[in-house]
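J.: These notes open a run of structures that come right after.
Where a number appears in this text, it was derived from the coordinates with a stated rule and is not lab data. Since we're looking at a predicted model, the values are computed, not measured. Cβ atoms are built from the backbone, for glycine too; each structure is taken alone.
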Structure 1
Amino acid sequence: MDKIGNLKREKKVFRSRVIFSVVIMLSMTLILTLRLFNLQITKHDFYVEEALGNQMQNLPITPIRGDILDRNGKVLATNEFGYRLTITPEKVTNLNDTLVELEINDYIDAIDIEKFNKNLNRFKKFHNIPIKFNLPESEASSFLVNNQMPGVEIEPYFHRVYPYGASSSHLIGYVAAMSKEDKSKYDKKNYAGTSFVGKIGIERQYENLLHGRSGIKQIERNVAGRVVDSKVIDPSIPGQDIYLNIDIDLQIKAESLLGDTRGVIALIDVTDGSVISLVSTPSFDPNWFVDGISVKQYDELKNNEDLPLFDRSTKGLYPPGSTIKPMVALAGLEQKNITIKHTTFCPGFYKLSNYSRKFNDWKRTGHGSVDTIEAIAQSCDVFFYDLAYKMGIDQIHESLSLFQFGKKTGIDIPGELGGILPSREWKKINKDEPWYRGETLITGIGQGFMTASPMQLALATGAIANKGQLYTPRVLMHTQSKNGESYLESQVQSKQIPIKDISNWDLIEKAMRQTVYGKLGTAKRLNNKLSYTLAGKTGTAQVFGLDPEEKYIADNIDEKLRDHALFTGYAPIENPKVAIAIIVENAGSGSSKAAPLARALLDEYFIRNPVDSEKL
């Protein structure tokens, strides 16, 4: 008799088998889905790259960056062919072991490894990531012959070079690796193969011209992924060469004059606004930044108390001091607050009615009775205290704004600051306080809230030389394509300051001439054996205020709190060619510290550009 089956048990076994089978199937499906996700999503870029065997691929051709040259064709920035060592992480079995082996064989050092690890997250694992730039040709050849490390390769490339090193670095700027911000700012298609972009100075200002246009090449790879053929579909167009108005020899001369001091020199052509020399010291070597500056080098620059990375030529704002007295006097004459025959008695101080404080002149014994010419030539503060009081802050602000004070000059260098030309409204907005009478007086001698850049001072001085013609300063002279077919010249821009009476402008010219040639002129030591005529104005700007009875003694004051030395001027007087402005931080007297530097640089300029005596 057959055994009666246990149907309940059989159903239970069957059900468990079905559940087990379903779990296995779901697990396999999940594994397959995860694998597909990994292949299609997570490692999509890598496998697209790996699947290029016997396939065609379009790659960008990075254009050659344009050169930067001075007005005489001397190369300030160019490109040199070199070799770099790269690592492709996906092709390396153990990245750390590979780095150690490279270091043991003296191909890289600890600094290279540090920079490489820092840059890892900016690249994908299948990219050839640079670890060492600018390898000597002998070292590159040796590596190619002896290399047994998969994923480590030598690549040729063009790298940026600045032949004059630290000279003019703030002006020229430098290129460095593209940041995430750079990649979002520039055209992705045109910059697809670009690794470096301009960061500051002319390199940044004219990045679009210097970069050029990327091309496209088509490559064919074999099953091993090696390139077996390539052809250019769309050639790249090299960047434009940039010619500057700058004279690099005068730059070097100006830098040598400033030496280790903190300062700025601006020299402009008063006939068209071109910038012949613009120097900020101390400086730095832009070559450090091209292939990635080390942490140690950057810390040295960043922590230097003299701020070598700070561009004083466009961002440095200083009290203009007495260098604005010619503009204030001109405004007083034009507005009829004073006349050509007007005189003021200077006892060595000035007092306002119902005000206890004394406003001291720099010459405590006083200048006696002085007219406008004498007041400018001798830099009499009391004369300008009195004039400022008569004019009032509203009229001072309106008049000086015509000379571009308080505004950016429009120079073609990024990051320019406009300075401060104070007014009632400015103080209310920024200090939430009313304007006081005493503040009007010190504004009249370029102190107090007022600040200006050396370029603003040079520009305003040039406007006096030009009888009111105010030019926009231009560093760019022209651009030119590598083949010489394309040429673009920088456009001259200017505006005319309104003139009510030309004799007033002539009077200011005479006063600035007397600064150099007068017996009591503050810059009289400059007129010894001059081969050209020079009009000027010295200035000494206080960094902090003194009590009325306190005497300024430089040796008793911290070096960073001492007065700034200033000088402005133009030459030749009869047929003006150039205007100059110099600020030497914490150097003291403008007549003894800044004026001699102006004389030395102008001497050099006129040796290179002799004065036509027939036009004088």
Structure 2
Amino acid sequence: MALESSLSASKRKLLIEVAWEVCNQVGGIYTVIRSKVPAMVEKWDTDYILLGPYFPQRAAVEFEPIPYDDGTEISRVVQNMRSRGLDVQYGHWLITGKPRVVLFGIQSLGPAIEQVKYGLWERHRISTLGVEELVNQVVGLGELVRIFLTELAAESAQQVDITVHFHEWMASSGLPDLRRDNVKIATVFTTHATMLGRYLAQNESGFYGKLPFFDWQREAKHYNIEAQAMIERLAAQQSHVFTTVSDVTARECEVFLGRVPDLILPNGLNIMRFTAVHEFQNLHVKYKERIHEFIMGHFFQSYSFDLEKTLYFFTSGRFEFSNKGYDLTLEALARLNWKMREANMDMTVVMFMITKQPFRSINPDVLHSRAVLDEIQETCKAIENQLGDRLFLNAAAGEDINLPDLNQFVDEYWRLRLRRTIQSFKTNNLPPFVTHDLVQEDDMVRVIRQVQLVNNSYDRVKVVYHPDFIASTNPLFGLDYGQFVRGCHLGVFPSYYEPWGYTPLECVVRGIPTVTSDLSGFGDFIMQIMRDYENRGIYVVNRKTQTFNEAADQLANILFRFVRLSQRDRITQRNRVENIAEVFDWTNLRSYYDTAHDLALKRRKP
């Protein structure tokens, strides 16, 4: 026994992570996987590999093939699979850390996929009849991953301890057969959000109160996600170590997946902090100016307000209207608007609702007003140049020391052009509260109208619903998402269902105060590790025990207190929130993953 233990201790360790999002930018798990890579490479170096699907168009930007046999066990298995006609790509992921990746072309399985699907039914009672195409792709990836890991373990398990970490059901359909065949690998499975939880939370009022009483099979059948739910459940039950991202989600796992998670693995980011404190404040000012430009184009054609007394709030995420707390946010904003008007405040709040919904195009009026504002700016610059040159000449040549009539230095052409441009800019219409022409009216539009946040001039709270993601190519902002976040004053994310919640964390690392909820994994984690979180610029709305109305009141009061802070207090709060960013750096949170991998290896050994 002692000899066996010492041989095991001297074995090389290899860590493999499997995820649908490797070199494939879809969904929030892409951020988890990608941002974690530098910290994993720092520990594992070349003994860290990622597996994922091969979609040539998506991989083109991020994947660089290794065109030769590099002599590793990974390369040998890749060559073996290729010799059997399977599409297996081996190379580097072109991100920080540049890890090795193996990507599988799902289509190369051809008709054999039907045999794989039959095997899932025969051995595990997973029915894939009439499923959506995504499930077929998932099953194909699972089979190719199973073949790869089986061959790798057969060749290397004597010399190498292999740990394989599967993320979500989409990477894990091969896991039950790996366990059934007793392949010599240690397995970890992480669910980032249960399939049933996501569906039920947005469709069942009082979801958390009803949680213990749901019949997972009946609900999976009802929502037509039996195959997905079954793959997820089996992966959770068959893995050596089962994990999730928060205590909030752990409660769902027990009901829907039939197993209590062994460990919680909180999510982090790759934090790049500034050496000088003032640098991130300077970026806030810089990007706030860019948002000012949008506001002038969008609102000032109808009426104006003092930009120096304007605060920018935002919320963002996928369009799950109640899950993401958009309904609560709008209700609280309506109450904030009333409070600010009652207090006769001269401050203005502009709330950006950023999500993705089907649209035909950007609203032509919105584009036109922005274009006309740009023309006003160009005309003013031309006048400024002409005025400056002529004023300088007059001052140098003239004898009168008083300031002359500046109108005489501007050509009639430019004066007329400025007048006409301003005239075409102004309108009596209210500024639109949605920036795009939606394919069809949605809950966001309906509730904005219902709570009457339609951008009246007398309203202290204005709303801009932007049903597209923020990107630097966006003609309205010209900012990428990270820059937009830095330019805002507060992120608002009072989610009802949020297994983790990257959006408030993205605020924290950029020094922007944020609102979260105790039903989000992030909010729950903050409450566990920090007592004075509100003093540090993280506000947590109680959605566990409060009614919708009580939570809306609490959120409205949080926002009202924030609006009443002085500029100095807001700067202090930005400093404090940025100071806690390091808590969420992957170099600190990686230890949770280390524990899961060590435990899996211990459990695999007889």
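J.: Which one of 1, 2 has distance in nm of label points 7 Å out along Cα→Cβ at positions 459 and 507, as calculated from the coordinates, equal to 2.0? Mind dumping the intermediate values first?
T.: On the way: 1: 2.7; 2: 2.0.
It was calculated from structure 2.
J.: Where does the value 22.5, 63 come from, among 1, 2, when Rg and Dmax of the Cα atoms in Å, for residues 219-362 alone is the thing being computed?
T.: Values: 1: 27.8, 95; 2: 22.5, 63.
This figure was derived from 2.
J.: When distance in nm of label points 7 Å out along Cα→Cβ at positions 43 and 331 is computed for each of 1, 2, which one produces 7.2? Intermediate results must be reported in sequence, preceding the final value.
T.: Working: 1: 7.2; 2: 4.2.
The correct label is 1.
J.: By the measure mean count of other Cβ atoms within 10 Å over residues 11-18, tell me the structure among 1, 2 with the highest figure.
T.: Working: 1: 10.2; 2: 19.8.
When mean count of other Cβ atoms within 10 Å over residues 11-18 is calculated for 1, 2, structure 2 comes out on top.
J.: Going by mean count of other Cβ atoms within 10 Å over residues 187-194, which of structures 1, 2 comes out largest? The partial results should precede the final answer.
T.: Values: 1: 14.1; 2: 25.6.
Of structures 1, 2, the maximum of mean count of other Cβ atoms within 10 Å over residues 187-194 occurs in 2.
J.: Okay, next question. If distance in nm of label points 7 Å out along Cα→Cβ at positions 251 and 419 computes to 6.8, which of 1, 2 did it come from? Write down the numbers at each step before the final one.
T.: On the way: 1: 2.4; 2: 6.8.
The structure behind it is 2.
J.: Something else now. If helix-only ellipticity at 222 nm (-39500 (n - 2.57) for each DSSP H run of 4 or more, over all residues; to 500) comes out at -10000 when worked out from the coordinates, which of 1, 2 was used? Working shown, then result.
T.: Details: 1: -10000; 2: -15500.
Answer for the origin of the read-out: 1.
J.: Taking 28.7 as the value of Kirkwood radius over Cα pairs in Å derived from one of the structures shown (1, 2), identify that structure. Spell out each step's value before the answer.
T.: Numbers: 1: 28.7; 2: 27.0.
Traced to structure 1.
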